[in-house]
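Presented below are the structures under discussion, each in the form of structure tokens.
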Structure P
Amino acid sequence: MKIGMVSDSLGHLGFEDMLDAAAALGVQGIEVNTGNWSGAPHMDLAKLLADAGARIRFRAAFERRGLDLIALNANGNQLHPTDGARQLGVVRDTIRLAGELGLDKVCMMSGLPAGGPEDRLPNWVVSSWPPETQTILQWQWTEKLLPCWLELAALAAASGVTKLCVELHGNQLVYNVPTLLRLRREIGPVVGANLDPSHLMWMGADPLAAIDALGDAILHVHAKDTFLNPPKQATTSLLENGSLTDIPARAWSYITLGFGHDEAWWKDFCYRLRMVGYDGWLSIEHEDVLLSRREGVRRSVALLQAVAPVEISDFSLPPV
């Protein structure tokens, strides 16, 4: 396994400075944010699409530092009822650019549409009652999600992109193992999981069990931790909508690797990934509001260096 980083983890730095810092901190590859929920401080998507020379210079900046360019990330909501068309444009351009850069992987969200054709805000259904919830889900999947994803899969095939990596994330139509596997069945193996354990943690799922259930559907991994706050959970549950910056008041918060779950947990996480055949990138996504970005990335790299297998197995059984 190799240690990567989502470029927004050092989003306060310019492009060249971000690459220098990442290399100095021990990161081996970068997943670059292209837009939508990100301000994309390290990429001009339109310019890179239009200018072959700019693409050459972009890739060369990584190569000079011994860094790999591992994926593009267009996280957002391309099914949003009022802003979806713009966000879908970013996703399409990201897939096209990935192909132009020789990348086979794009990270993204499934999207979350409205609850019906007249609604103007997304609707995340998380219960089976009252009965209209099932009507909403049926409409969301058949009228919005599947047509969009069939188009994106066709665009990926035309662009040479073989992995559309869907992050299992709250407030998205695909947010857990069953919904990811359903989308994969409907669209094909180009769709797989960007497994970010931090979201499964706050939704009450077990990321270790998710690894076993997903198997070869895991196409990418984000390395991000969650701090669970039992005294707050006891009264609020894990359904938390308080300020992301008020960590003491929250039932859960995103946190630097090792501060939510210890090294032993992360060792188990990495070993289970290898057990199901995943030996790819662990891409650090730093979103801890109490630590500096550099410290968060530095500590995360150190933890992954301690727990992630890096060499190919050379075990063989003795001859009988």
Structure Q
Amino acid sequence: MSTDTLRHDGAGSLEVVALGETMIMFGPPGHELLEHSETFRALIGGAEANVAVGLERLGIHVGWIGKLPRNALGRWVVNGTRRYGVDTSAVVWSDEGRVGTFFVEFGAQPRPTKTIYDRAGSAATTLTADELDWNYIAQARWLHMTGIMPALSPTCRASTPEIVRRARARGVKVSFDLNYRSKLWPPQEARTAWDEILPHVALIITTEPDAALLLDSALDREAALRAIFDRYRPDAVAMTCGGQGSAAYDGKEVIQSPSWKLELVNRLGAGDAFAAGLLYGLIKADLRAGLAYGNAMSALKFTVPQNLPLIDIEDVEHLLAGQDLRLVR
């Protein structure tokens, strides 16, 4: 297939490609319990798609790639992603497999939010590097992936290191969010996989708990950043630090950026919102700007009921400028 064909919906201006599984998320209204709810709202759900949508909201054109069955549900996922401006023309279509689903029961303190996954046998679990259109990916400056993909199946476990190696060989920088999921694989298996992937990554994104898991040691924040950087030699390592904002290390200095007080509505997707803001700041300026935009996107995402970071760039800019967002007339 020619590159011109691939660009039919604007992919020629791509700056980022996000690659990973997008599922259908079902959630009962409000804070109802799953077992007692008679109605469910259906939304797209996936870490990489969240980042793609967040970047589009900030004005960065993004392509999302996943593998989907060639049926109505696969088209539903593509349509739900494309509606936000994300390019989906390089999606890999399959005549086998299914669309993964998950169910979310939104809690309220002290009742936790609960998630039930039903993704076994999805088309995404069979994705290989050879199925991707590398001319399409090579258009972008960044390829964004997460640690969820290699955890999906043995096929994805083998294909993820190959994908990041091929991207790097084509001059595309890779950002990789560890995004550990204990329901998908044990810590040692994750560490082994990450050791194959991270030497080819330009930007490593982690939480403090994921950093401790990666290093198999609980170090203080600065020591953990330096240890990850020294082990894998990326351009930078960025870490979210809960209510204390975020920090990063680029081999020269540790940069810290504070967050804001917020009113929690939905925490799901906040880490993906941070990754979107981080990439935006890096593309437009530098690592310090990336942390600031990442924190702002994440803080605003906490206030949005959807998992998608449906944030207006004007609100991000106002927050960064120190303006009061409680009343806009």
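Before moving on, here are some points about what is shown:
- For the structures shown (P, Q), distance in nm of label points 7 Å out along Cα→Cβ at positions 21 and 189 is largest in P.
- Looking at FRET efficiency 1/(1 + (r/R0)^6) of positions 29 and 173 (r between Cβ atoms, R0 = 25 Å, to 0.05) over structures P, Q, structure P comes out largest.
- Of the structures P, Q, the one that 0.5 was derived from, the read-out being distance in nm of label points 7 Å out along Cα→Cβ at positions 69 and 101: P
- Structures P, Q were shown, and Cα extents along the principal axes in Å, for residues 149-204 alone at 34, 21, 14 was computed from Q.
- Entry that produces 31 once percent of Cα pairs over 31 Å apart is calculated, selected from P, Q: P
Values quoted throughout were computed directly from the atomic coordinates according to the rules given, and no laboratory measurement underlies them. Quick caveat, the model's predicted, so the values are computed rather than measured. Cβ atoms are built from the backbone, for glycine too; each structure is taken alone.
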